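Enquirer: Structures follow.
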Structure 1
Amino acid sequence: MIRGNKKMEQYHILLKEILKRGDIQYEPRTETWTLGISAWTYTFDLNKGFPLMTTKNIPPRLPFEELFWKLRGERNVKSLVDKNIHFWTANAFDKYLKSQGLKDKFPKHSLQWNSEFKLYTEKILEKTDFYKTAGDLGPVYGYQWRHWKDQNGKEVDQLKKILNGSEAPNRSRAAGLLKVTQL
């Protein structure tokens, strides 16, 4: 741990290490290449503040709104876009382009992509049904927390089970586990 518990200092050290000795990794879900280091850890005293790790100035409302979105079990970006929160909008846009056979026409983050992304976001905001399919991300984390399919295909609200204490006896630590990947 860094002396003085400077949250951002630890983060910047990690970023420098990634640039020095990071491995190139491909993420098939998002179809992106990243530079990363596995198993890097550091600790924080949460009594001294919440460690929001970013190089951007992010108002605390934004990640909390995203968390609430996940806790509601949503899978569509509409309610986030309505609040001018765009953590997931590009993912939904990429999924939309792929579904329309346009992914190759607009290379990610090109001028054309940025222009179409702006139009897409404006269209999500409109009072039409466009957002219902175009804004759908599929079964993302929060959705799976609230709509998990068990081995019999029955829907399980995992979060509700944890909050009710019915996931494990005596409200043990095991009760706090959520499954987020369907096999």
Structure 2
Amino acid sequence: MKQLSIGFDVDNTIAKMSKAFLLFHNGAYGTDIKFEDLKSHSLSKDIDITFEEELKRFEEFFASKYAREIEPVQGAQEAVKKLAKDHKLYVITSRPEDLKEQTQEWVDRFFKDLFQKIFFTYKDYTKAEVCVKEKLDLMIDDHPLYCQECAEAGITVLIPDRPWNKHVRHEKIIRVDEWKNIPNEIEKLSNQL
């Protein structure tokens, strides 16, 4: 089996960010939004608020106790631990730099010493650019745009099935339903990439 360099998104890929955010949002704003109700990767599109208001609400969330209570996606810890034995793993997140410390603490709490490095792509780079520059073989991400960009840059992408990404299709994108299946999928790919 060939050793691969693999990028991992954080929010809604290895971290249950939307579920924690909805607990915060429903309490703070009196809404009753469920995870299954999210049809886009943009809250402003799902609940008819401005993009500026969306950013404000996410800032409030990341300053709240709810952000510190984000849990890993079921099966992600076990899968990442297994993959780290044979592959080089990296976090590539579009979170802003001001969440660097909070993100590092979260990764250390749930995935201690399993990732080589964390890349923040909020302003300076796209995830696809980081994947190409760092010569990554594979990216695991839930965001439709980032998956499409990586695929178009020649990077194979595993996309965890989410309500907002069901429409994403590309020959370099492979849909996965559960984390427990990801190591097997990567093992198959390691002989092809």
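Each reported figure results from applying straightforward, stated rules to the coordinates on display, with no laboratory input. Just so you know, these numbers come straight off a predicted model, no measurement behind them. Cβ atoms are built from the backbone, for glycine too; each structure is taken alone.
Enquirer: With distance in nm of label points 7 Å out along Cα→Cβ at positions 17 and 145 derived from the coordinates and found to be 1.3, which of 1, 2 does the value describe?
Expert: 2
Enquirer: Ranked by distance in nm of label points 7 Å out along Cα→Cβ at positions 65 and 105, which of 1, 2 sits at the highest value?
Expert: Working: 1: 3.0; 2: 1.5.
Structure 1 comes out on top.
Enquirer: For which of 1, 2 does relative contact order in percent (Cα under 8 Å, 6 or more apart), calculated from the coordinates, equal 27? Kindly include the intermediate steps, with their values, before the conclusion.
Expert: On the way: 1: 17; 2: 27.
The value was obtained from structure 2.
Enquirer: On to the next question. Out of 1, 2, which has the highest value for percent of Cα pairs over 31 Å apart? Could the numbers behind the result be given before it?
Expert: Values: 1: 32; 2: 14.
Once percent of Cα pairs over 31 Å apart is worked out for each structure, 1 has the highest.
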